[in-house]
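Colleague: Multiple structures are listed underneath, in structure tokens.
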Structure P
Amino acid sequence: MIVSVPNMSCFKFMFWQLLGKFKKLQLDPEHILWHSEETLRAIVERHGLKVKEIYYSYLTPRPQWKKVLASAASHFVSPKFIGTIIVAVLE
């Protein structure tokens, strides 16, 4: 099974929260909860499943300059702080 959830740990969303703009954003109304890798793992394990793999990705295509910046940042920062969504492979 594959599950994807918004990544509350990414810098983009943390920055918006610090500025107080997170609630004002037009967010997907389908998402009633936002997760970190840790909260996703906890929920999955409560239901008797295990996270086999975790990936971090983006909901929308990014301009080239953002791809370059994210690639450079990935050498210094954990991917969990860069991707806006968490994709988990469950077993």
Structure Q
Amino acid sequence: MTDDQIVAQIAGLIRKCVPDAQAVAIGMDSRLVEDIGIDSLGAYELIMEAEDLFHIEITDSQVEGIKTIADLIAIVRGPVVQGPNA
């Protein structure tokens, strides 16, 4: 799955969790609070929906670091696996 596909799926989740975000352009650099206007309840719903959609578990420490869509995508993608030459 490409980052653009993940962004589209996350944008759908955001619009489901935050009705006021219908008219907001959502991209990789969109900030959840400042640009999209998500509040703490909306953020909680978004995290729960993302966990279900992507079959992942997002820890509390990871949640604290999510400021942008790119931050959430990094969690969805998981840790980068480094080869033996890394």
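Coordinate-derived values only; no laboratory data. It should be emphasised that the depicted structure is a prediction, and the values quoted were computed from it without experimental measurement. Cβ atoms are built from the backbone, for glycine too; each structure is taken alone.
Colleague: Quick one: relative contact order in percent (Cα under 8 Å, 6 or more apart) came out at 51 when computed from one of P, Q, so which one is it?
Modeller: P
Colleague: Can you spot which of P, Q the value -15500 was calculated from, given it is helix-only ellipticity at 222 nm (-39500 (n - 2.57) for each DSSP H run of 4 or more, over all residues; to 500)?
Modeller: Checking each candidate, the match is Q.
Colleague: From which structure (P, Q) was mean count of other Cβ atoms within 10 Å over residues 11-18 calculated, if the value obtained is 12.9?
Modeller: It traces back to P.
Colleague: A follow-up question, please. Once distance in nm of label points 7 Å out along Cα→Cβ at positions 35 and 67 is calculated for all of P, Q, which comes out largest?
Modeller: If we compare distance in nm of label points 7 Å out along Cα→Cβ at positions 35 and 67 over P, Q, the biggest value is for P.
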